[in-house]
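J.: Please go over the structures that come below.
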Structure I
Amino acid sequence: MKAILHYDLDTFFISVERLKDSRLNGRPIIVGGANDRGVVASCSYETRIFGVHSGMSMKLARQLCPDALIIKGDGDAYSEYSKMVTDIISEEAPIFEKASVDEFYVDMTGMDRFIGCFKWSVELRERVIRETGLPISLGLSTNKMVAKVATGTAKPNGAKQVEKGTEKPFLAPMNIERIPMIGPKTTKTLHEMRVRKVKTLSEIPVEYLMYLFGKNGKTLSQRANGIDNSPVVPYSEAKSISKERTFNQDTIDVDMLKSLISKMCETLAFELRNSNKLTSCITVKIRYSDFDTHTLQQRIFYTSCDHHLIRYALELFKKLYTRRVLVRLVGVKLSGLVGGNYQMNLFEDSSKIMKLYQSVDRMKKRFGKHCVYRVSSMSDIELRDGKMIISK
C-alpha cells in the first residue's frame, strides 16, 4: 500500500522572524516589500483574519490590517533554516522530495512492515520542531494530493492521517478550492456551474470536464475522487541547469563577457520559471586561454528572477576574473533546484516587476526564448541585412 507523507512549515518566513525576535510572537506580521508597490510574501495568522494573504499588494494589506508590522525579510536566514530542515529529513527519510523552500514529500511505502508510518511521521516532525524551533504540520495518506490537503486541515502545527479507502469521503465536504491545481479561473468556471463542493465535482462525468478544461479535466476528476498517481521525485542538491560558451577566438573584452553572462542568467531564469523551479545556488566558470579553469559559487535565497541572478553572477565574475588574460570559456550554473510556482523575492520586488516578468515570459513562450533580452545582455547581438541576429 502506498504511503505518502507531506510536511509543510507553517508561515515559514514569519516563523523564522519570530525565532530571531521573540517580541514578534502573537503580533500581526507581514513579510514583503516595504512600500505600497510591494507584494506580501508571507503573513501571520493574526493578519489573515483581516483578509490578508500571500501575493496581495502591500497597499491593500496595509488597508486591511493597519496595525500589522511590515518586515522586509531575510533571505539568508530563510535559506539557512530551510537547509536545516532539509538536512534533518534527509537523515531519516528513505525517499523525499523538496517541493519548495518550506514543503516536503516523503515516500514511506513499505515502511509499515517495520514501523507505523504515522508514528514515524510524528516523531520526525517533533525532531524538526525540537532542533529548529519551527512549527511544522504533516499529512499522511496514499498519495501526494490527499496528503497535501490533509496537511492543510492539520494547520497550524498539527498532524492528520487519511487512511486508505477514506480519501474520497475526506475530500467530499470541502470547497473545490482546497484541491491543488484549482485556481481562481477554474474556480470561477465551476462556480458558474454551481459546483462548489468536491463531492459535486467528483460526480461530474470525466468526459464533460475534459470538454470544458481539456486534458486537465481528467486530472480534476481524478483528484476530486481522491486519485493522484504523481510520484515523489527524489531530491538532490546535484540537480542543476547550466550554460557555457566557448569562443572561436579567445577574448579579453570584459564588457562582452559581462553581457554574455547576463544573457545566460536570463535564459536560465526563464527555464526555471517555465518549469516552476527555483534555484538556491549559482556558479560562474571561467577558462583562460591556457586552459586554466576556475569556478566560484554562492548560496542564495531561492529565486527564479534574472535580475537577482545577474547581480550575483557579475559579482562572482568580478572575483574570478583576476588574471587579465585572454578568456576561452565562460559559463553559469544554477543548482539546488526546488519547486516554486513563480515564487519571487517578494520582499524585494514590486508588483510591477512581477507583472513585467509574467509579460516577458508570455512573449518568450509565444515567440521563442530568444525573442527579448535586457539591453545589458545584447552586446553580442548584431544586425545583418536589417535583421537582428543573436549569437548563441
Structure II
Amino acid sequence: MLWLDLDRFKQVNESFGHLGGDVVIARIASRLNVALSGRAEVSRMGGDEFVFLVPGCDREQAEEIAAELLRAVSEPIEIGSIRIRPSGSVGIAVLDDHEDPLSFIERADRAMVEAKRLGGGRHVVSGDEQVPGRVGVLLAREELAIESQIHAALESGGLTLHYQPIIGLDGRIEAAEALMRCHIGGESLPPGKIIPVAEKTGLIVRLGEWSMLNAAQHARRLRDAGFPIKLAVNVSRAQLTAPRFVEALYAAIYYADVAPEMLELELTESLFMDISDVVQSNLLAARKAGVALAIDDFGTGYSCLANLKDIPASKLKLDRAFVCVLPEDRRSLAVVRAMTQLGRELGMTVVAEGVETQEQHDVLCDVGVDATQGFLRARPMDADALLDWVRKHP
C-alpha cells in the first residue's frame, strides 16, 4: 500500500479557491492513473490524498513505484498565468502475514505523515520512521488509554499532590513544591506519561487548575496548624495562554481562603522564548495579586536573557542536570556559579534542584545558592506526611 498526500495543497486552495484546487487534483489524479495503469487499485481517500493497493509487490518494487508517483506529481501545472510545481509525500507499507487491514492502512498513513515531517517530496517505508508503524499505532492507542485514565482520575478523585520541601542553607523551610500523582484502577501513572498526553489533549489546563486549588487548600491547612509555608505549583504554557487563567488562580485563592503569598507558580524556562501579551498580562496579574513566580529547570531550556530580565519572577531554580555531576564536573560547576551570580544580580532567590549527596550540598553552598531541593534533605511526601515532617523539622 502506498499512501500519497500532496504537499502544501492548502496554499493552492487559498491562492486559487476550491475550484482551482479541484482542477489540480483532477489533473494529478489523471497522471497517477496513467502511471499505475493496470498495476494497482487507485482510491482517493479524500481531499488531496490517494491510496494505491499494489498486489504481489515487495519493498524494493514499492519504492520504485513511489518514485514514479512522485515524478508524476511533480510535473508543472498551469493555472491561468501561473505555473505551479506540485510535490507529494508517500508512505509505504508492505502487508505482514496475518496483519489486519486497519493496521495495514494505519502504517501506510503514519509513514506518509513522517515523509511530510521530513519536508515532503519523498517517500518513507513503514518501520523506517522515527516511531515505526506498528509501534506508532500502539503508542497512539496507549495515549488514548492514558487520556481516558486522566479523565477518570479527574472525575473520581484519583489525583493527589505530593510535596517536596525546599530548604534554605540556614535550615529554614523556604517552600515546598507540589508534584502530581495519578492513581486509577490500582495503577499508578508516572508524570512522564501523564504530562505529554495532557499537553496534546488540552487536559493540562484542567490538571493545572486542579493543582492550584488543591495546593491552596493544603496551604491553608498548614497555616491553620501554625506552619505558614509557601507551596509551589507547576504551571504550563497552555494554562498561561488560557483566557481564564487569572480567574482560576483568583478562584483557588478565594475558595481556599488563603493568602496569595502562600502560593508560588513555577514556570518552565522554555515558556519565555516568546512571551505573548496574554502570558505577560497573566504573569503580571499573578504578581499583582501577591502570588510569587519562580523559573523552573533553569539552564536546560531555550534561554532568552532579553526576556528573562522582564519576567517578574523572584526565584531561579537550577536544573538537576547541572547538580547531579557535582562536584567532579568542573565545567558544570562553572555554569552553576555563573547562573547563581546571574540570579543574585536579578534579585532572585537561587535554588539548586536534585541535591542527593552532602558533597553536592557543600559545593553549592560555596558557590552561593540560597536553598536546595532533593533527596538529601527530603523526599516527596503526601499532604499528611508533609504536615508531620514540618512538625518534626527543627
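J.: Could you tell me which structure in I, II was used to calculate helix-only ellipticity at 222 nm (-39500 (n - 2.57) for each DSSP H run of 4 or more, over all residues; to 500) as -12000? It would help to have the intermediate numbers written out before the result.
T.: Numbers: I: -12000; II: -15500.
Working through the options, I get structure I.
J.: A further question follows. Rank structures I, II by relative contact order in percent (Cα under 8 Å, 6 or more apart) and report only the one at the top, that is, the highest.
T.: I
J.: A further question on this structure: Using semi-axes √(5λ) of the Cα gyration tensor in Å, for residues 240-327 alone as the calculated read-out, with 24, 13, 11 as its value, let me know the right label among I, II.
T.: Working: I: 24, 13, 11; II: 25, 17, 10.
Matching structure: I.
J.: For the read-out FRET efficiency 1/(1 + (r/R0)^6) of positions 32 and 280 (r between Cβ atoms, R0 = 30 Å, to 0.05), a value of 0.05 was computed from one structure; give its label from I, II.
T.: Numbers: I: 0.90; II: 0.05.
That value comes from structure II.
J.: Given structures I, II, which gives the highest value for percent of Cα pairs over 26 Å apart? Walk me through the numbers before you get to the answer.
T.: Working: I: 61; II: 65.
By percent of Cα pairs over 26 Å apart, the leading structure of I, II is II.
Each reported figure results from applying straightforward, stated rules to the coordinates on display, with no laboratory input. Please read these numbers as outputs of a predicted model, since none were measured by experiment. Cβ atoms are built from the backbone, for glycine too; each structure is taken alone.
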